[in-house]
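In the part that follows, the structures are each spelled out as structure tokens.
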Structure 1
Amino acid sequence: MKNTITLFLLCILFITCKPIYITSDFDFASSPEAPDYSDNKDWAVLPSQWPKELEEVVGPHIKKEADVFYIYPTLFTDKKDAGWNSNVRSSKIRNEILSKAIAFQASAWTKAANLYAPFYRQAHYRIFVDPYSSQGKEAGFMAYEDVKRAFIYYLENYNAGKPIIIAAHSQGSMHAKRLVHDFFDETPLQEKLVAAYLIGVKILPNEFKNIHPLEIADATGGFVSWNSYRKNRLPKRYESWYKGGVVTNPITWDAQNTSDEKDHLGVLYSDFKVYSKSIEIERIDGMLWASVPKIPKRFLLSFVKNYHFADVNLFWADIQKNAQLRVSSWLKKHKK
């Protein structure tokens, strides 16, 4: 994808069409080859490996005092592919990750921290679609094991004691949630956690034992989360997929239930321009309602109710500023 309009059309396709996929039983033996994180080629982004897709949005890498470990969402959606996990050596898959997830999502955290983003064998989109979901549990486990191995390699070879942001969206946030459980919650590493941005999945208020929702813009050591939908609409699976989940205000980053357009810092659009003062929001139980953003060709969004595909893009500039604020706050607390 080279522009957000393609994302809009994909979103419409997923919402309006009854999905029919070619599928097969999961088989570890026929799964794609595992990434080798000692090889730079199996990382989408390292500070020393800055792709042109990222430079177009934020410019060259500048060394920071904190790191961000980013996990991308589901981009493996081909209905004709019976595989359960993506082949990270595929140039098509890699290019899609760089041009979509890295450029339009991961870029939001690069002003605050050094970006580390591993390629991983993401599970196919159909793990979220009945009746295929019952077949695909092992695919999700495989995807997480890649993320876990990448994070261990990052800790042992790159981190060098720096504070850490965990950033993710959708399937990526499912894996990030497990990562926070396994590596941060009530462990020595918890002290290094700036914040976990667990966007696009349901995260319960008591999801973790000692890592809590953040409701102050400069607070650290906890997590934020939201799921976006067009204002005054609810998805069919609202009760099971969203209700009860944490909903952060990604404009004010506090407990405020509504925010006006005037406070919105900006959507990152397909032209790589940021359109500010374009969205108003309302928090309800488990859901973030958003107005139709004031961006070019906004009429396309009149066909879209679910803004999940743009959970990050809609608040790109707000995330960028907030991540910088939280890193600054963490550094002040720990450098006394």
Structure 2
Amino acid sequence: MKKLILTLTILLVISFSVFAQGDAEEAAFPTKPITITIPVSAGGGTDLLVRAMSAPLKEILGQTVNVVNKPGAGGAIGFAAGAAEKPDGYNVTAMLAELITVTQVADVNFSYESFIPVANVNSECATLTVRADAPYDTLEEFVEYAKAHPGEISIGNSGIGGIWHFIAAAIASSTGVEVTHVPFEGGGTAVTALAGGHVDAVPVTPQEVEVQVKAGRAKILAVLAPERVASFPDVPTAKELGYEDLMFTIFRGFGVPLGTPDSVVQTLSDAFEEVLQDPAIIEFMAEKHFTKDFVPGPEFGEQMAREEKIYAEMAQQLGLSK
């Protein structure tokens, strides 16, 4: 009996020590570098924004913040890797619209519900951008040319099932034209292909094409937003041109694997909220025309739930469903 009591006592002490150690680690978080996984290629809007945030995040959290790109399969490779990481807060995944769209077209082992949403930090609209030497200068002329040359116009996207694939398909459906979809590993690589003359159009954010437009290698025919954007005030909205259904908001936020402690999630959320107040980030976002849109984790999760229903319906309508 004494041996049994002694054994139980030792087990209780060990259990208490383990729990106490876990609580201490959570309270001290972070104590080592944090990695943010971006499921799309370098050079796009998400990559630019997250890398700009990494330095001030280091100052806020007291630890190095590493940024790693894991592109491929419309974001599926990066999202699958992020969802499978240890739920301790040291592995954060950029939560993009592809997290919702790719699940509509491919059999994957994750969804937006595979993550705890930490926060959204930025929301943007889409554009229809074409090569500078294209034989059309307006959306109307683009549609006329596409109808006269069915399938000839190639539109680069961020991979099958990626958000830009959905939006390119929506543009074709709304305007009644036939185009050829060309997949890339992200918006950045699609824009590079556009500038190099390898595709005719891309449906990405204003930030992702701004450099090419200012360099005279591309031109924006329309923004797919409720109103004109400050960075290109002379470019009309698709709504103004009679395509009221062509309006899309692209979210950019962060999530961690299920099981991550609440206190750790809150620490990360507070850090992302604080980094948006950093003077360097405020200047960067203003210069690059990124729209600050901080949404706390719970509300961000509700937003993704709403948008998942929208994209599921869109996938059915566009014939993209798996």
Looking just at distance in nm of label points 7 Å out along Cα→Cβ at positions 150 and 294, which of the labels 1, 2 belongs to the structure with the highest value? 2
For structures 1, 2, calculate FRET efficiency 1/(1 + (r/R0)^6) of positions 222 and 262 (r between Cβ atoms, R0 = 35 Å, to 0.05) and state which one comes out highest. 1
Quick one: relative contact order in percent (Cα under 8 Å, 6 or more apart) came out at 26 when computed from one of 1, 2, so which one is it? 2
Given a computed value of 18.5 for mean count of other Cβ atoms within 10 Å over residues 102-109, which structure among 1, 2 does it belong to? 2
For the read-out FRET efficiency 1/(1 + (r/R0)^6) of positions 158 and 302 (r between Cβ atoms, R0 = 41 Å, to 0.05), a value of 0.40 was computed from one structure; give its label from 1, 2. 1
Re helix-only ellipticity at 222 nm (-39500 (n - 2.57) for each DSSP H run of 4 or more, over all residues; to 500): value -14500 computed from one entry in 1, 2; matching entry is structure 2
State the single structure among 1, 2 that was used to calculate log10 I(q)/I(0) by the Debye sum over Cα atoms at q = 0.06 Å⁻¹, giving -0.24. 2
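Every number here is computed from the coordinates shown, using simple stated rules; none is lab data. All values reported here derive from a predicted model rather than from experimental measurement. Cβ atoms are built from the backbone, for glycine too; each structure is taken alone.
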